[in-house]
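S.K.: Input: structures, listed below.
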Structure P
């Protein structure tokens, strides 16, 4: 692509690089200049104009953005995404429903490394999306890019994005009490979290903070996900709630996470049913580490110990005002 000022008589068919105000009207940048435009510019006293002119092998900005979008998401319906129409070298991608954004970050990085005028910006991996959330924008910065660069970027970023929709629909919340009963605040916050991904808090129970009654409640649950919120924080891998899960016949996969608030989370499994021991901060609607685990589990994303331990980068979250022991 050639770019720069040219005499007005040589500008026919060029792409106007900068908007020009005329006595009557305005010519906007990106416009392919025709004979009437040249005449109007000349009548207003313009002798030169800055244009971009495509060369053989160049692909215009809108066509390039559309082709790259089609490579990143070749089957939009299956990927749960909608590809928008190209305009000024930009194509936006939106979610078709609620879910989590699954990204191959290596592919996105590779696509962005091909040519500085070819760019893809996305949300962070596993970002929670509602219907219509913009998950990515593709922008061709210049008015055209070389076709070989576009081919390379398309290959590098192929199939890099998809939406993981919710697959688990019901959850049960089992709370333990020490003296006073549970308040409704925690239940409301947890119900809101579930509803964002189309899940229902189908049952809530309050039991004594003791291994036996908690184990009985866990074992008798019929929900897709079991949530445990204890009246006293879980402080060890062998504290009351993890021990109750074991006593119910389940296994504890991991305790603790490098996300704050959210450190005191544990999770495990009971015969194929996920069990999450929620930290006390889950009583607040503010974002905490439990959100990242619960959201992935609701969307059928397998979580291992390594996944939890890699959450530390970016895991320093805002403290809720109600936190009893602030960091500082």
Structure Q
């Protein structure tokens, strides 16, 4: 008899009845033998919890007393979940047959892999990758994240070009497989992030402790995306810019030098927003910089408290915005392989 490690699928919900109605049935029909389903609720005000209780009475519900965002919301819920592996799954994800088994089997065969993701395809454009994760995440030397299959807003069609499982820098929070002991080892997400990029910070800290992050192509899911904040939302712009700088300050080998360069590059982004008439987004970049300096000492304390080397493995030794906007490189495959350390 095969001993399957225990797995908990944990979906964080906030007023997400529409997504739960659409996608929870596919998740609930997952075939993995040793599985628990958990909904963590961030104090929803819709009737999504009633919907779950009436239609999926076997799903465990853990209620937070307020909307703590993605990062702290998950931290509070996962404190109350016991399993060998956690799967952090967005409520707007449709899963496919046998999506869990190959990743758990692969992680079981390599104890150094702490976290992983499946192939993320778009729910609305089934033959395309999806923005949040695609075929695995990477980062450049200045802290800009990107994916195999997605550079900035340019998303590639999936024609099998990334059907190779491989080590990556970060795994998407939309469908994140992680060993529970590794989650606990590094203290989960950084709650100061609230939402956006907390999974990149998490993976960076895992890598600094000597663990690996992998993408496995023989599992795939379909993600709607943009379920919490719309892509044009100024608050999303603020969180993306601020959290990116937080992450650099906490984890980069030479944070002050990197951030000095980034502030000038961010100024260019601010001007681009302003010249495009996106004044709220331009203001969000400015607010992100103010918040960085307001929290500078706080992040330095976190940096000093986390004892691990400042590693750079799987970092792209280039500037992705230069490659994309100046050299017109639109696909991950256009990037030079020898620039990945």
Structure R
């Protein structure tokens, strides 16, 4: 089984300088690629001069996370793709438990490691933690992270378990299934496209897993800070895209209506907190969704009739009303 570790880069020379050494040291037998998304800094020259063992893929444009990876992966033949953010520090033997799952479980199509916070190493990191889930209205959460509550890691999730989605910060996926599922949706550009891909993988009858004995450390927000209104735009718009594409009929329209009402409530909270640019980002997200409704609707292919895609009906109700702020309390 051959493996390609593919690091998508855009103007991230400082991140490559910091994290490539650990990736090279601890990714034995894997081919390592830097897929450069039309950077304007000296990233490519830096890698060529300092890490000649790393292969360079130069994309012609910055098409975001989705198109960037699709363009980069088209020319690769390895059995397993590992989509790895440039701001991730891997650990010794991080790949072995992941590859063992692929070797032993033919119906497992994608695996993520346990993702911990590089800045606070005994806590889970926002983007994936110990594996992702989704509620009925499209709000993602994780084992180890619900909204802004990040749990301390004391080994409570050191198991290998099926999850609904794996984090794009570090996601290993079978080459064949990546393309069978339709690859990353380039209309998303960035944010939540990995959840959409995982949803489509489930629709094909495969499963996603989290490996609790493989760990990496993620900086987070290195490309687009969490307080950036642009990130708010992508998160709200792409959630609506994802629901329209994947929620089984006839529930999809009711789910979308309720979700947009909840978005409105979120907008009021942002307004009350003086975050006017983020409120405007939500309005822009909804406008973009309406404008592209027909285009996204045509992507509803292979959606099963069984609506049982969610772990809890409403994570908002569980978290804000029932004060269930840890994953273990949801059950």
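What follows draws every value from the coordinates through simple rules; no lab data is involved. Nothing here was measured: the structure is a model prediction, and the numbers come from that model. Cβ atoms are built from the backbone, for glycine too; each structure is taken alone.
S.K.: For mean projected area of the Cα convex hull in nm², find whichever of P, Q, R sits highest and give me its label.
M.R.: Numbers: P: 21.6; Q: 16.9; R: 16.0.
Checked P, Q, R; max of mean projected area of the Cα convex hull in nm² sits with P.
S.K.: Work out distance in nm of label points 7 Å out along Cα→Cβ at positions 92 and 300 for each of structures P, Q, R, then name the structure with the largest result.
M.R.: R
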